[in-house]
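Colleague: Take a look at the structures listed below.
What follows is calculated from the coordinates using simple rules that are stated; it is not laboratory data. These numbers come from a predicted model, not from an experiment. Cβ atoms are built from the backbone, for glycine too; each structure is taken alone.
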Structure P
Amino acid sequence: MRIAFVDLLFAWPPPGGAQADLYYTINGLQNQGHDVHLFAPSYPDTWRHGGFDPGALPFPSTSPSIPWDAVTPNRLAKTLRTQVDAWAPDVVFLGFARYFKPYIIEALAHYPLISRYYMYEHICIRDFYLYREWQTCPNDFPRTPNVCRSCAMECWGGEIVRTGPQTPYIAELLRAGALSPGYHRLFMGALRKCDAVIVNNPMAVARIEDYCPYACVVPGGVMMEDYAGWLPLEERPDRERTVILMTGRTDRPLKGMDVLVWAGKALSRFRSDFEIWVTGDEDPVGEPWFKACGWRNHSEVVELYREADLVVAPSIWQEPYGLVAVEGMAAGRPVLASRVGGLQTIVRHGETGCLFEAEASAELALYLERLLDDPAERQRMGRRGREIAEAEYDWQQIIDDHYPPLLERVAADGAARIAGP
């Protein structure tokens with residue numbers, strides 16, 4: 001099958017999980033024998049995500065040559081349609097495209113379509129977080145467009161009206177007309193033309209399944225070879241302190257580093273046999289048990305997992321997925337995670353780690369205390385987590401398990417939609 005991939009924020013090396021997800025999906029489907037091609041603009045200075053070198057990718061790619069200052073959604077959609085048509089795919093897979101996505105869908109709706117949503121772009125037009133006033137927002141753009149437009153305007157109004165250069169994010173929002181009534185009609189029409197919508201967790205499916213033909217969850221994965229040849233926890237040399245690791249963008253409040261810090265403070269009142277390491281520059285504690293490791297690239301983060309004994313993912317919002325939990329399991333480390341979003345579907349409570357309520361630092365501290373005192377339990381959970389990561393979250397396994405039936409369904413349903421009644 002010929003599969004065209006279209007993405008507006010692709011970059012390699014990846015700045016985040018969305019770009020890595022698309023890369024490994026394309027590469028995995030190519031390994032299955034499919035003919036693949038990536039169509040993605042590259043704006044390394046403008047998008048703040050970096051660009052990519054087509055020659056460094058293991059699959060073919062084409063990049064529209066439109067300067068960012070001249071980009072409009074209609075012009076970009078028309079250019080991508082011309083390039084995709086020249087390649088003549090059987091199926092089109094749309095990745096990250098934020099506010100421009102409905103325009104791209106309309107331009108390519110004459111193909112069977114898969115639309116991948118990495119955050120909550122399909123239900124939240126403010127910032128794709130679906131999080132307002134410190135709780136999950138009950139509204140969604142398909143159902144309550146006026147409320148969502150007001151929310152977005154309240155959030156971004158100051159930046160929209162200020163003088164001076166606009167940020168790329170605000171420029172994109174305005175160029176797409178995302179705050180206009182007509183955008184909702186375009187948005188809903190585009191959803192109905194997607195033959196499959198892929199999201200990251202069951203809650204995201206429930207919030208969108210009434211507005212599109214088919215919605216499903218396909219998990220993100222890891223390259224298990226990155227974690228090959230490691231010593232199991234039980235064979236590691238003894239050391240004075242057990243390392244508790246939090247990776248990811250720890251500077252973002254929604255990631256919940258404060259929850260972990262408060263748990264650490266509670267533990268430090270009566271024990272000194274642990275350290276908390278985070279991949280950030282901020283040290284809010286100034287105590288010997290806390291270590292800010294700074295920003296790390298992927299290979300360096302893998303090395304941190306090697307040094308860790310426990311992994312914590314304390315997000316306070318409905319984390320769409322939670323790749324750090326999968327990475328911790330692949331590393332053979334117990335994972336303690338908030339019972340939110342995708343994290344609660346990855347971590348198996350009592351089996352591969354522990355789930356605690358979001359923002360419940362006392363509950364997290366109790367689980368940490370239990371595992372600090374029970375190396376055998378850490379070893380058992382770590383071994384089980386690695387077994388599950390190998391069986392369910394290795395990238396090629398994900399491709400083999402999820403995509404053959406999905407592609408068959410999309411090709412058939414798309415052909416019927418395009419043919420019409």
Structure Q
Amino acid sequence: MPSPPLSYRAATGLLRPLLPLVAPFDARLARGLAGRRAFQSALPEAARRLAGRTVLHVHAASAGELRYAEPVIARLRREHPAWCWVITYFSPSAAPFAAELAPDLHGHLPWDTPAEVAAFLGTLPLTASLVSRLDLWPEFAAQAARRRIPLVLIAAGMRPDSGRLGLLGRHALGPAYASVAAAAAVAPEDVPRLQRLGVPRDRIHVLGDPRADQVRERVARDEPARRWPALLAGGPLLVAGSTWRPDEQLLLAAFRQVRQLHPAARLVLAPHQPDPAALAAITREALALGLPAPQLVAGASLDAPIAVLDQVGPLNLLYGAGTIAYVGGGFGRGLHSVLEPAAWSLPVLVGPRWRGHADAERLAVAGGLFGLPAEGTKEALVERWARWLGLETDRAVAGAAARAVVDAAAGAADRTAGLVERVLAGY
């Protein structure tokens with residue numbers, strides 16, 4: 001059975017004792033440590049409840065990655081209602097969304113050390129482990145393989161410049177990826193990348209992106225008017241989702257000029273990390289530019305030019321209240337999901353670092369996405385934003401093109417669920 005490199009085990013062994021010392025200075029790390037302690041204490045009772053059952057484990061790094069798994073889980077639940085579910089995640093931000101999926105147990109994946117992974121896998125009777133995207137940890141993979149718990153990568157897509165493909169990444173992660181029972185790749189271009197990571201070619205299946213099914217289904221059942229009637233009743237609205245500081249600075253500066261051309265225009269910012277510091281920075285930036293102070297989305301008035309979303313979770317629904325979308329992360333953080341606004345038939349704007357993001361490239365080719373240039377970024381944003389506000393036909397054509405890309409990708413969740421069933425039947 002493949003084992004993690006000795007250098008990896010040495011590094012995790014040295015770093016793990018330092019985490020509690022750093023936690024008082026890092027709120028996010030402190031939440032992760034507390035969450036892992038709580039999850040560990042819940043394992044014995046959960047093991048008693050799940051004994052003798054088929055138990056599927058789903059792991060995702062964060063809420064975004066967990067959304068790729070949502071439609072796959074839904075289909076497997078429909079076909080196998082007696083199966084039980086355990087969901088783990090790395091980022092504390094995923095906790096609310098994991099709770100929405102109503103698993104039998106959810107919590108933080110243990111730190112990737114031999115003792116903590118053994119305590120997890122040795123307590124819970126897992127039948128299989130599904131890893132959404134690529135967040136497969138070496139110690140976890142090695143111990144799962146020894147216990148004959150099949151590992152399945154779902155929605156396994158990766159950028160050509162992913163750090164995992166570097167020399168150090170492949171050295172640390174290669175044995176883990178070599179142990180997977182199957183990998184559901186998003187697109188043909190992901191196949192050679194997965195092979196470079198160590199996944200055997202005969203275990204890779206190109207099945208598409210289940211996130212397309214997830215966003216289509218959410219649009220079909222959600223009604224933004226129920227939650228935010230004021231947003232829908234006002235002037236044309238640009239919804240900027242999963243933004244970081246460079247996105248927000250650009251959008252606010254451009255908005256000041258757009259309002260001069262279209263006084264009824266409005267802007268909603270949904271920061272990727274909507275903590276008090278991020279919200280305060282947006283307010284300071286707006287006031288410095290002579291713009292009104294942003295209101296919170298939950299209580300925004302009909303005439304509020306700027307609003308901010310102060311919670312994680314409802315962004316997908318918020319896009320449904322928009323006229324145009326901007327997706328954050330295009331300044332180096334890593335572009336976030338462009339399929340969510342596309343499913344609402346919104347034309348999409350992104351920052352300059354979007355090439356290599358498969359969904360963004362497909363939308364751009366279809367005419368549903370406009371990537372801002374690295375030079376003259378603000379001027380290009382003002383021009384395109386104002387154009388889509390002033391030319392309704394252009395905006396509608398771009399929005400329809402974006403939605404067509406989402407519709408063309410439908411069916412991946414069914415195919416991925418079928419792969420999981422085949423793995424369980426043959427393992």
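Colleague: If you rank structures P, Q by mean count of other Cβ atoms within 10 Å over residues 259-266, which sits at the top with the largest value?
Modeller: Comparing P, Q, the top value of mean count of other Cβ atoms within 10 Å over residues 259-266 belongs to P.
Colleague: Sticking with this structure for a sec: If you work out FRET efficiency 1/(1 + (r/R0)^6) of positions 35 and 131 (r between Cβ atoms, R0 = 35 Å, to 0.05) for P, Q, which one comes out largest?
Modeller: Structure Q comes out on top.
Colleague: Given -12000 as the derived value for helix-only ellipticity at 222 nm (-39500 (n - 2.57) for each DSSP H run of 4 or more, over all residues; to 500), which of the supplied structures P, Q does it correspond to? Provide the component values of the computation, followed by the final result.
Modeller: Working: P: -12000; Q: -15000.
It must be structure P, since only it matches.
Colleague: Where is distance in nm of label points 7 Å out along Cα→Cβ at positions 51 and 267 largest, in which of P, Q?
Modeller: That would be structure Q.
Colleague: Taking mean count of other Cβ atoms within 10 Å over residues 19-26 as the criterion, which structure among P, Q has the greatest value?
Modeller: Structure P comes out on top.
Colleague: Can you say which of P, Q returns 1.12 when Rg/Rh (Cα atoms, Kirkwood Rh), for residues 123-314 alone is computed?
Modeller: So the calculation was done on Q.
Colleague: To test your reading of the models, identify which of P, Q gives 42, 34, 22 for Cα extents along the principal axes in Å, for residues 107-210 alone when calculated.
Modeller: P
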